[in-house]
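Readers should treat all values here as calculations from the given coordinates under stated rules, not as data from a laboratory. Everything quoted here is computed from the prediction, not taken from an experiment. Cβ atoms are built from the backbone, for glycine too; each structure is taken alone.
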Structure 1
Amino acid sequence: MGQLYSGPIVRASHVDLDYVNGRGQGATIVKDANFSIETGEKFVIIGPSGCGKTTLLKAIAGFLKPRQGQVLVKGEPVKGPGPDRAVVFQDFEQLFAWRTVLGNIVYALQVTKHISRSEATEKARFYLELVQVAAAADKYPHMLSGGMKQRAALARALALEPDILLMDEPFGALDAITRNQLQLELNDIWKRTGVTIVLVTHSIQEAVFLGHHVMVMSTSPALIREIVDTSEAEDLGSETFTRISQHLHSLLIRHETARVAQLSAVE
């Protein structure tokens, strides 16, 4: 991956993020976000639908600028997207339809890394092998299943050798068996690469299984309610895993109950 950094690789300080619709009307989505992510950490963000999880991820990626506060990556303010941050989305159609799986990765490497085609091809094949999709190298995206497309998108992101891998519900649209398999593979990839991962998910089980820390957000405008240490909950059948999962569930239920009560009071 990229060069090591001694301090928190991501730090958000008093970040407010707004959503602006097509008519120029805006609303605050994330309010006063403060958190840090260590180099090599798996950091997971969960919260109710529409609370701003993806918005926060986009701010780290450099796609959105905070209205207030700042997001730092390796100690420097984020001013836009960069090759040190790669993004994998939920959408299966992330690859260029007119290029093969191998061609997609080679093209990305040549554009961002400015390396020769032979070097890009060698690197692309290495990462296709890493995510267990090498057999599909010469296939086009429309020939692949959803799970294979996500593997290919992950290979493309990893091939850029970013410091941070940003993942927005990457397994959310997959069937349960494929999703579980890719969760296992992601943990294995992290062990082999050491890349910092920031993952957005709706699944408590996925958050606890994949994360070292899980940040729980409230309903919009979202506040950070708690950052829970899940590093000791690697065994799905352990008491620790169950206890932490129940705690996260109670946090989410508590916030949703409070929101419903607030709406009822207004009515």
Structure 2
Amino acid sequence: MAPSLSYDIRHSGIWQLSSAVLCCDGQVLLIDPGYFPRELAELSALAQARGLVQGVVFTHGHWDHVMGWRHVPTASVYVSQTLSQAIATGSESAQKDLRDAAEFDRRWYIDRGAPPAWPPPDRLRPLREGDSLTLGDTRLQALQLPGHSADGLALWAQREGLLWVGDYLSPCEIPFVADLAAYRATLRRLLALCDRLDWVLPGHGPPLRREQARTIALADLAYLDALAEIADSPQPSLAAALALPLPRDADNPDMQAHHRDNCRVAGLAL
């Protein structure tokens, strides 16, 4: 029998943010619903047209990925164990994500009807490495993927060969690094998984076939390995790091700015 899982992808007007509506046997999950209120209303209507919305999933806590939970008020919200703890303790990272969302909304006159907030504790469902969600006859396994953020979460539909990977392997941007060693380890893990995948769905940009995802992973890992080699050398050179070729979109000023941020994370003072 053919797998019954289906999905719809919608891209936000901000940074090609990818939101996914997963459906299997009349049960629905929303992954990273965002970002603008009209987009969220469309996603909510699409999800409800597909069936009963069982939950919302945040692949990580960055503000552009976490604004949509109020549009499905009865659904559970699945997050990584790390993000769940950050929300419960009111960590600086969790507070910063909400501040950044509020700042963006104020800057662009976005009215959500309520200030940005995290879901209440009774709706949060933390996922650890190896935990799984069941959607109809589909099993979605949780993978912890730190590096872009400490709280990265991927969902792997192994039978269907699909991986929702959060903010890795985007064809639209270079790696945005919070922890260089962890990011490199995550890329190596994703490369090892590629042979077991048909499609990879990044958090920004279109779905990728296996070979497209592998090509991006290899380019990103080569870039970060070169950065780490410079940072770990006996005489680290900021100039050499800044001169590294970027894996994509090198003429984009924002990517150049993120490259400088990556150099800083690697321990190279600007």
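Name the one structure among 1, 2 that mean count of other Cβ atoms within 10 Å over residues 142-149 of 16.0 was derived from. The read-out was computed on structure 1.
Which one of 1, 2 has Cα Rg over 2.2 N^0.38 Å, for residues 166-213 alone, as calculated from the coordinates, equal to 1.06?
Details: 1: 1.06; 2: 1.11.
Computed on structure 1.
Taking distance in nm of label points 7 Å out along Cα→Cβ at positions 158 and 238 as the measure, the highest value among 1, 2 is held by 2.
With respect to relative contact order in percent (Cα under 8 Å, 6 or more apart), the largest value across structures 1, 2 is given by 1.
On mean count of other Cβ atoms within 10 Å over residues 54-61, which of the structures labelled 1, 2 is highest?
Details: 1: 21.5; 2: 25.6.
Biggest value here belongs to 2.
One of 1, 2 was used to compute mean projected area of the Cα convex hull in nm², for residues 14-173 alone, and the result was 9.1. Which label is that?
Numbers: 1: 10.7; 2: 9.1.
Working through the options, I get structure 2.
Tell me which of 1, 2 gives 22.4 when you compute mean count of other Cβ atoms within 10 Å over residues 102-109.
Computing mean count of other Cβ atoms within 10 Å over residues 102-109 on every structure in 1, 2 gives 22.4 only for 1.
Consider the structures 1, 2: one of them gives 0.65 for FRET efficiency 1/(1 + (r/R0)^6) of positions 110 and 150 (r between Cβ atoms, R0 = 25 Å, to 0.05) as calculated from the coordinates. Say which.
Values: 1: 0.65; 2: 0.40.
Checking each candidate, the match is 1.
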